[in-house]
Each structure stands twice: as structure tokens, then as C-alpha cells.
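Next come the structures, one after another.
Read-outs throughout are calculated quantities, based only on the coordinates presented, and are distinct from any laboratory measurement. Keep in mind the model is a prediction, meaning the values are calculated, not measured. Cβ atoms are built from the backbone, for glycine too; each structure is taken alone.
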Structure 1
């Protein structure tokens, strides 16, 4: 799950990349996104969830969430699979 908060204006969007490839390049990924929610401090929050089939997750080296808005610099956060506990 990717959470973004304290954004303004409300038209930011969240997108995913796995090993540098965008989620639009794979039909087996599932994404769900929330619309921007106006918080009490007059800023917005968003969330997005990415679901990968187990075999793709085992092959992946990293997953990145990118937040974009117009011509603003893209903000991103990357999680490497080796940072996650194995279950």
C-alpha cells in the first residue's frame, strides 16, 4: 500500500512500477486507488494498493510508488523485496 498525504491541490495521482516497469505494462497486476480525501488541515490524502501474483513478487527486486501532479517533480518511494520479511 502506498499512502500520500499533505498534498495540494487535489489532482495528484499515484502509480506503481515493479523493477522499473509501469503497472500499465502488465495485465496481471491489480491496482486500487482512493480519490483524494480533504483533511481538516485543508490538505489531501490518497492511497493506492498494488497486488501482484506470488510468482511475480518472488521475481521482483523492487516496487516503487510514484506521486505526480502536473509539472511538479515526481515523488517516489521504493521498497526492495529484500527489505521484506519472508512468510
Structure 2
């Protein structure tokens, strides 16, 4: 459910960027600066979200590794202690 919300948010940003690009191509120079800044801000926001997603994936992988290591340690302790 959370994933679909993120996808929907990304879809809205892409649609907004497409609308801004279309407006950028058909407006005068004063508006082009404004749209250019807004497009630049959207690109920066997208890059930040990608970096955050990579960090989350890295943390999730590290957490999984530590959980597996803990399970293996407990299993090894039980195996050698009781058998």
C-alpha cells in the first residue's frame, strides 16, 4: 500500500514535470526562468529521493544480514550445547 502511494507520488511529479516542460516550450522568457527553476528543483528532489531509496535498501540488506547471522549463531550454540 505504501509502495503504491510512492508510485502515485512519482507519477504526479512526472506529470507535473511534463506539464512544466510543455509550458516551458510555449511561454515567454520571463516564464521560462520560473519554469526552469521549478524543473531544476523537481530534478533535485528526484535525485534526493533516489539516494534515500538506495540508503534504505542498504540498511534493509544490512539488517537482514545481521538477523541471519544472529539466527545462525543461536542455532550453532543450541546445536553444540545440547547435542
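Here Kirkwood radius over Cα pairs in Å has been calculated and equals 16.7, so which of 1, 2 was it run on?
Details: 1: 13.9; 2: 16.7.
Considering all the candidates, the number was obtained from 2.
Out of 1, 2, which has the highest value for FRET efficiency 1/(1 + (r/R0)^6) of positions 30 and 54 (r between Cβ atoms, R0 = 41 Å, to 0.05)?
Working: 1: 1.00; 2: 0.65.
Of structures 1, 2, the maximum of FRET efficiency 1/(1 + (r/R0)^6) of positions 30 and 54 (r between Cβ atoms, R0 = 41 Å, to 0.05) occurs in 1.
For which of the structures 1, 2 does the calculation of helix-only ellipticity at 222 nm (-39500 (n - 2.57) for each DSSP H run of 4 or more, over all residues; to 500) return -1500?
1
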